[in-house]
Structure P
Amino acid sequence: MIEYRQLGRTGINVSAICLGTMTWGQQNTEAEGHAQMDYALDRGINFFDTAEMYSIPPRAETQGSTERIIGTWFKARGNRDKVILASKVSGRSDNTYLRADKSPTRPDAKNIREAIERSLKRLQTDYIDLYQVHWPDRRVPLFGGGQITGPAEDEVPIDETLDALDSVVKAGKVRHIGLSNETAWGLSRYLHLSELGRGPRVVSVQNAFNLINRTYEHGLAEFAVREQIGLLAYSPLAQGFLTGKYQRGARPAGARSTLFNRGQRYQKPGAEEAIDAYLGIARDFGLDPAQLALAWVTSRPFVTSNIIGATTMMQLMTDIDSVNVAITPEIEARISAAYQLHGSPAP
């Protein structure tokens, strides 16, 4: 059974499994995206996540394709009111194809105004339930990189970003705001400003979290308990690496790392040995490795929703069925022992 959890302090209950959509428009067709949404909704999933940049990998030719597919589904089904919809505005980048004037993206008022209007048009809706800043404007480690933390040149201050988000909330185009790929300092700054009355309160953080990347537990997880800022966990299968399909350099036909060679975040020293340990735990308990990894993420007390993504209906069914896997004390003990040995080799 699908569990429902409160999104921050909003009073909105979202499914503990969220449907990720970033493959729609490249790996998946419009019809396949529609079929995934139909199936997920039938299974009780009421929470979908997208972004203006999707589909992934980002390309000018496919930018916005995922939101368009969701929009045609809303129009065809007439069921916008049944879905809690999350999208994202891009942070700082040199990509010039997201804006009409071909300027690089920044999380400032000009960019946020244009991004929300374009997203609403593609999505064929007049509001987004959760609008997230996809990544900070600050110089911080992003997407597994090792950037030095510190101010960026011509950095957009957080208060300016929050003011811009406040304007789209007051205009009725956004119900609530969230962050993504954010740090504890960044989240605390947003919360401090909202407490001063500068803008809406952040309700969630969407960061990578999985068995080989547990960095969220250090510094950010405490916010879930003390401030009701839950985690929307992305990459719970470490881009598929936790299924074991990429072990020993294997590259199955049609898999993401085979097609796009973008799995370096999960190919760092020590990652393969850690994955072997978790595959062994799944084998010893007679569990599907994907379901073990997903059930563990969903069971964490600071997780509001676990964002799954699939390119086939069989994968989607398997992933959703992870809600039927219980993380017993015995499994928890084995996972804790593996973590003590291997830590987070793929942050």
Structure Q
Amino acid sequence: MIKTNKPLERCKLDKSPAFTDPKYGCAPEARTVKAHIERGVVNIDKPAGPTSHEVVAWIKDILKINKAAHTGTLDPRVTGVLPVMLGVATKLADTFIADKGYVCVMKLHGAVEEDKLRKISKDFVGLIYQRPPLKSAVRRQVRIRKVHYIEIMEIAGKDVLMKVGCEAGTYMRMLCHHLGLALGVGAHLVQLRRTKSFPFDEANLTKLQELKDAYIFSEEGDERLLRKLIMPMEYALGHLPCIIVKDSAVDAICHGADLTAPGISRIEEGINIGNRVVIYTLKREAVSIGEAKMISEDMFTSEKGVCVKAEKVFMKRGTYVKSWRSKAEVAEW
């Protein structure tokens, strides 16, 4: 489940106390409804029938926006969790690719004793080999994926209801097929619903009709439902460690600069070298994502040096006052 993002509470290492100027930027909840949509994420309850791409196209039409993207393609037969990123938030696409959760019905092609079914299913927990099916968007080469758990929930004749937690890129149809081969009777997937696409789950799903109704209400002056269904992109980043920077550092980061020690105000504990880190303003706005080049303790004590290597910038240049000089300006000065 997504946790409300509270970087000010999480960043307990107070390196350099700072204040933020109310003239620049704004808290995520205070954005205009247009900005809220353009920097938002909506967790769609995908129905059976349309592809993920068709659902995204409908959302763009409903919200009257040019950019939207989804994570983890679901084919027309699959229902459930489909996170859709809007506008600037499309840059988050590769942030949510870790773990998936499914509920599925597997049809056995022959009779199997329950004890044998439960025993064999445990053999598929851990690292497994899979080759993507013929109809897939990736190259058909053998690859390794991790299955975290397989829970047999109910058995009704040859139908088996299962919960599966796995690494992104695991093909459930292939998993059922291979289970059937191991059982010696054969099997295939009958129904599939995605229940988790980390950090999203079924706790805050939105139906397409609900989104459409909410947008109509917003056009009539009532923005409350739309703001409830569409989350600020910051709320979808709560699973990543974070750093809060001073106002004076924001615009330089927006221009692609790495985050150096003097620009830091507060730091979350437990950051390790190589971690992906979210950089926030003192108003809790996501500025960028980068790779940590120091551990939290070194960031806290260092007076100079690169702490986070820039990767992706979310904030528009000029949102905060410029308080840095380019190389050309320094040379001229």
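No lab work stands behind these numbers, since they all come straight from the coordinates. Since the model is a prediction, treat every value here as computed from it, not as a measurement. Cβ atoms are built from the backbone, for glycine too; each structure is taken alone.
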Seminar exercise, completed: One of P, Q was used to calculate relative contact order in percent (Cα under 8 Å, 6 or more apart), yielding 23; that structure is Q
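Where does the value 0.90 come from, among P, Q, when FRET efficiency 1/(1 + (r/R0)^6) of positions 15 and 87 (r between Cβ atoms, R0 = 25 Å, to 0.05) is the thing being computed? Let's see the in-between values first.
Numbers: P: 0.90; Q: 0.20.
Of the structures listed, the value fits P.
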Exercise. Volume of the Cα convex hull per residue in Å³, for residues 7-190 alone was computed and gave 179; which structure, P, Q, did it come from?
Worked result: Q
Exercise. One of P, Q was used to compute helix-only ellipticity at 222 nm (-39500 (n - 2.57) for each DSSP H run of 4 or more, over all residues; to 500), and the answer was -11000. Which one was it?
Worked result: P
For this session: Compare mean count of other Cβ atoms within 10 Å over residues 79-86 across structures P, Q and report the one with the greatest value.
Result: Q
Exercise. For distance in nm of label points 7 Å out along Cα→Cβ at positions 159 and 287, which of the structures P, Q scores highest?
Worked result: Q
Exercise. Which of the displayed structures (P, Q) returns the greatest value of Rg/Rh (Cα atoms, Kirkwood Rh) on calculation?
Worked result: Q
Problem set entry | Identity of the structure behind 17.6 (criterion: mean count of other Cβ atoms within 10 Å over residues 199-206, calculated), options P, Q | Q
Exercise. Can you tell which of P, Q yields 22.2 when mean count of other Cβ atoms within 10 Å over residues 247-254 is derived from it?
Worked result: Q
